[in-house]
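I've put the structures underneath this note.
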Structure I
């Protein structure tokens, strides 16, 4: 296989962000809900896994077809040349999902797809009985939407949010690709200061440093394609060396503060693992006491949501403190991810723009306050 039909998956609301990332890499894209499609070779599979900051996975689309009954599903899957993709000892878990389709039993769909692959491989490898499945993993996915089935091979493995630098978790941290997605919804590119006054385990500040220093977010990990026997193993190493040669110094400071010193120590450990500890100025300070001489940058934060009733009053007080402390820095564009629809009332100002997002299953809003003094 030379050229592949590829697509990325991502969190709800980040399709346009991922599409822009891919377009900036030179790919022509096509977007639908939860997916952005593009074409590429093995080098592109490595490149996108290594560099995409806001996506979840990169998959190879193997086949697309209409399936309204299990016989059709079985036959269409059987027709694929599985011996070209899977060695005889391949471990090939099949995940299935069905939306608004006649074939709606997801366990049934997975079972039929698995059976079709086993039968085809048994025929191709002239083998009777069970396949060993004790080799490298080739994760497969069958997705049926409105009776149109797509079967794909996941080249990523663990989701791209698992960068590999975050060893310690403080509270309920943002996923790394979600944090990067929020940053991509701001003008931040490393040429202006960035402040996170409620940094927690440091994910927003660290992802900002990776953007500002042009560090590939996949630099610390392996991917599923590393285990594919037909994949050119030299490409990953070549692109990793190339990526490391493109790292640049941070142009402007990143400030990350929190009221809790113990969680700041976790943030520092994570930053050290990501190689950006020297690029982030960490300080223990409550948001009500925050002060800075920096100008013309971005303030971004993920304050406590206060969803539990006992936290609501303290969360509302925190939003008031944020407004009193931060609104005066009007040369900064300010961005706050909050799960409280009454945030603007307590913060003391209506947002320039508000974007609905989902942090996991939690409905949240990304409140955007654009700077007054310049167009940043």
Structure II
């Protein structure tokens, strides 16, 4: 099972970016966008969804911290749409499974053809009895380690799935209002069809995440912790360096993971957890050069739906393997590692993979809501 998700940007690169950013961030925050916003109550709009009126914005980033796949910032137009105020929760996903009998990809025996496309050409097929259901689980480390090999803190765990996100000994009991995790892109699509919604496009997700702030680094502005206030469920650098989970002075593991949705302040559009907590699937195929291709048109791109196929040169011989965009960062991101809770940060993820920090939220078109509300 491929570890498809890369977090590390390199400590030296991050340190340099911090020095540059200290003199540059003041230019990045300009409030724009519609207000006040409508929150659906099931009568005047779909329940717990926020109406985003749409408009033009600068997608991507020219911030010193921005990676090449976030550049260049380019003008995009999106039309109005509804988007979930919160990530889809365990309780909501459980209702879907109870109503449909759906079985997630992590609960099924993996298909070799799905695995083979993520592996270098010529990789021999493993014995059939080694292809068992499961998911990728963050395991952490007992002491500080080099951050150049994410397989040292991630492990494929047989039996890990949305009901048991950390493996067979784990449970979501008492976690009804936490975001569902260990769900693949395919699982998110299945839920969306049942809910008569859809995954947001990457452009819709970023426009919503920005909350009316033009080119701000975070969903709430340019300062990570304004007045010392924590704004999202992210890794606590002050407590321990990533990925250390051993408690100081003991052999006990510190439990890191998701928080109840809505635990932190919403952004300017009334949306919760658009940074941190869990990564979120969006609709688009991932290409590292997607923004460069869009910007090269020289025109304002209207309602982009992304490229027609994947390309991620960071994957070497599997650069063309299928990947979908994930956004928002997670509880594993920190200011010294990952920093992908920035509004422009993006990455590609194997669409068949579930992970213990990966969930989703959905969007809906106004026409679909009108059809729903007539029934």
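Using the calculated result 1.11 for Cα Rg over 2.2 N^0.38 Å, pick out the matching structure from I, II.
Working: I: 1.11; II: 0.95.
Computed on structure I.
Figure out for me which of the structures I, II the number 3.6 belongs to, where distance in nm of label points 7 Å out along Cα→Cβ at positions 74 and 354 was derived from the coordinates.
Details: I: 5.3; II: 3.6.
Derived from II, not from the others.
From I, II, which structure was Rg/Rh (Cα atoms, Kirkwood Rh), for residues 66-161 alone = 0.97 calculated on? Kindly include the intermediate steps, with their values, before the conclusion.
Numbers: I: 0.97; II: 1.07.
Traced to structure I.
Comparing distance in nm of label points 7 Å out along Cα→Cβ at positions 322 and 362 across structures I, II, which is largest?
Ranking I, II on distance in nm of label points 7 Å out along Cα→Cβ at positions 322 and 362, first place is II.
Which structure, out of I, II, was helix-only ellipticity at 222 nm (-39500 (n - 2.57) for each DSSP H run of 4 or more, over all residues; to 500) calculated from, if the result is -4500? Write down the numbers at each step before the final one.
On the way: I: -9500; II: -4500.
Derived from the structure labelled II.
Of structures I, II, which gives 3.5 when distance in nm of label points 7 Å out along Cα→Cβ at positions 186 and 210 is computed from the coordinates?
Values: I: 1.6; II: 3.5.
Corresponding structure: II.
Give the label, chosen from I, II, of the structure having the highest value of distance in nm of label points 7 Å out along Cα→Cβ at positions 98 and 178.
Numbers: I: 3.0; II: 2.0.
When distance in nm of label points 7 Å out along Cα→Cβ at positions 98 and 178 is computed for each of I, II, structure I gives the biggest number.
On distance in nm of label points 7 Å out along Cα→Cβ at positions 242 and 330, which of the structures labelled I, II is highest? Provide the component values of the computation, followed by the final result.
Values: I: 4.8; II: 1.1.
Largest value of distance in nm of label points 7 Å out along Cα→Cβ at positions 242 and 330: I.
From which structure (I, II) was relative contact order in percent (Cα under 8 Å, 6 or more apart) calculated, if the value obtained is 26?
On the way: I: 14; II: 26.
Here the read-out was taken from II.
Each value in this text was obtained by applying a stated rule to the coordinates, not by laboratory testing. This structure is a prediction, so every number in the text was calculated from the model and none was measured. Cβ atoms are built from the backbone, for glycine too; each structure is taken alone.
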